[in-house]
Structure I
């Protein structure tokens, strides 16, 4: 835990906060700390919202695991740059090539990489890890390897992957769970422990409270900037702010925009605004009556004043389709839907649903702003909305797995996840052959511009079919105490690479 310094950074922090909150679509880097000695032995405490239910990133869904483990504990051949818009950069691979026909990927491993167990990384570890993903449907990312024809080790440091047909997203897929590398033959219980190659070791998981990471002194790359990081899970937003104010945490992520002023008023915190791919999705169960009627789905969208809702949420922008600006295929789809309660009532009457009753299932940690707004907006057009606020594990079981819901609301945070709309088995249960064909064509091309055009066409169909509503695009607010540099800014609820963070005293 670092100590607060209250004097000379106050003016800078307030200036940066004012700038970032006045332009939430911009990404603002933390203000540089005053000239002070970096403390390599520091402990940094970070407040997070969502705790994983276990640590098995190979078999368990949820962005909390990626946020905690990818880049910090586990690594793949490639990863995503924290500074650019999801740019692909090397991790365990020192370099790679892709054949002109887009079928063969050749990777060369970095030298001197070891697992936390002390075992040396070899090409065989990569081949085994990827083969398991390819063959085991229970492993997260299995679908990303559907088009893989062969995975071989040319020698101890060279891996070749051959695809049956081009897949323009394959390299990006390797930056996620599918591309993580595990030690061949390792018997670590991944539910409660970890054995990766990253800059931090998993030292302790106090379930319901925190995870402690410590610097990996045998790390093959540049050493982490702090000796220890305590990730403290605080699902209540007010409690999170209070923890920052009393010094229990040094960094608070996912700051509630309505509460950020309490941190500003101290004059101590720098607040950053990060770009994300966080699509606040109001999911419709497209196979459940009466939501299988496009008129009902459109009516619900027409009842929503998206500008007003984004303002109420704070640190948000309007988004009218399934592709966010950071992803290939983005197009402004604000022409598809507008705020028109009268037309909503007409469509509901045409569909014979003038006294419609629906249930919204929402994970409890999202708070009340969105459901309160939706209850009021839908009531105005004659729809009675009941809110079922549940634990996230219950949401995963009831909504995500069993598809037992009318409406649901979650932040879909992953980048380049448009494929969910081309998968009739996904919990949206949206099934459109045109979308599936366009998505397949986009995946098969080796031309990124062509892929983007095809994805944009497919995204427009999804929005015009009112397969869901995209309530807003989220931005992340992060509050940092003085003396902290190098903390990530963008998409930090999906990726939180902490290796470059330093603390000055």
Structure II
């Protein structure tokens, strides 16, 4: 995977950032209003079971690709292509998870998609063994959650993340955080499976949270990894030496392990189909500019198309807000800019990225594969605009002029939909890739909008219509103004940069 080289960083410190300026200030070009019905139609389609959560590498994602290609083509977008590349893909076909309580004849049957889900890159197989609580699953000389407990042939129960106030250096943090890291540590100590209790504050305690990325390779092909809701974790640890909250508090207080064997046993049976190199693709289309002088310059607008997928028949992560809402805004921008009288002078590149759920691999591949990258003056990224209390536009720390163009379009309906007064922000998500090349980038998203982050409740019925409309309108108007040719986003030096590589 590409990385930004030290030489690249040092060179940027000497040469400075992009120009990020406008040639001549003038009144913004008025734009028609986005259609709420059209936006919702796209979101309803893409979050339906037809697309099975749109996980990159699956047939459901491929169907989503064909859907957005058809929409773009119907709006007159040309040169629609698929940038193919390979990704890890793990399709969970079914999973059984039961817990046995000592002295109780009946077992507790947990349901996939209700009390738990599988880790995105879980191994397959069957295990039946005693449970052992191992704190945060940290395996370090500074903090060893496996000290004093025997997990040989047993199932480790751990907490996601790291304990509050931990003293691990960054090198230790990186290898003790992801579920694959925790699973590898458990396996080294002899465990045969892992139950990870989701402690993320971004997720409700009773909602399974889907995650595709689980950490670096290698894949643990026959080592089952489940991610439990906090409520599920509480139930499993009830009646034991310590309850869940008691164990978390003890670890935080002592800055050390509080591991112990549970009385309960668990049975896990996972059937999953893993492929190390599944085909996926970005979708790229171009709306050619109307002015001969400017049509060879580009403004790019894009969003992640993929989602967290579907597991078995009872666990669907619809991804209505994350990120069908962003995709809908990109498609609506294409519709409005293609209308007679609104076609911009510059050409506009529309990109729907694959593998956003896998460390934004799709945007990295776009940066490697798009032949006219040096002609792009700015990138507008739209992510998760269907839920939250206000709009958030990220990137003002690096590109203040670009940010101000968006802020000046913040007029629909009324004013001040964008949250202001915050600390300077940097682009994130897909936009980080292009920011690293000093291609001016903004992210249009929402504040406090992660309530349905990768959970089953991320359905179109929970979309905030007002937030969706103002976010899509802001994206469309910002792209329209940038495409008029006045904004000069890049310095001559930045046009020679490549992601992770310098070219002159």
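Rule-based calculations on the coordinates, nothing more; no lab input. Nothing here was measured: the structure is a model prediction, and the numbers come from that model. Cβ atoms are built from the backbone, for glycine too; each structure is taken alone.
If FRET efficiency 1/(1 + (r/R0)^6) of positions 409 and 457 (r between Cβ atoms, R0 = 35 Å, to 0.05) is calculated from each of I, II, which structure is the one that comes out at 0.85? Only structure I yields this read-out. Using distance in nm of label points 7 Å out along Cα→Cβ at positions 113 and 289 as the calculated read-out, with 4.8 as its value, let me know the right label among I, II. Answer for the origin of the read-out: II. Taking FRET efficiency 1/(1 + (r/R0)^6) of positions 153 and 417 (r between Cβ atoms, R0 = 30 Å, to 0.05) from the coordinates of each of I, II, which one would give 0.45? Traced to structure I.
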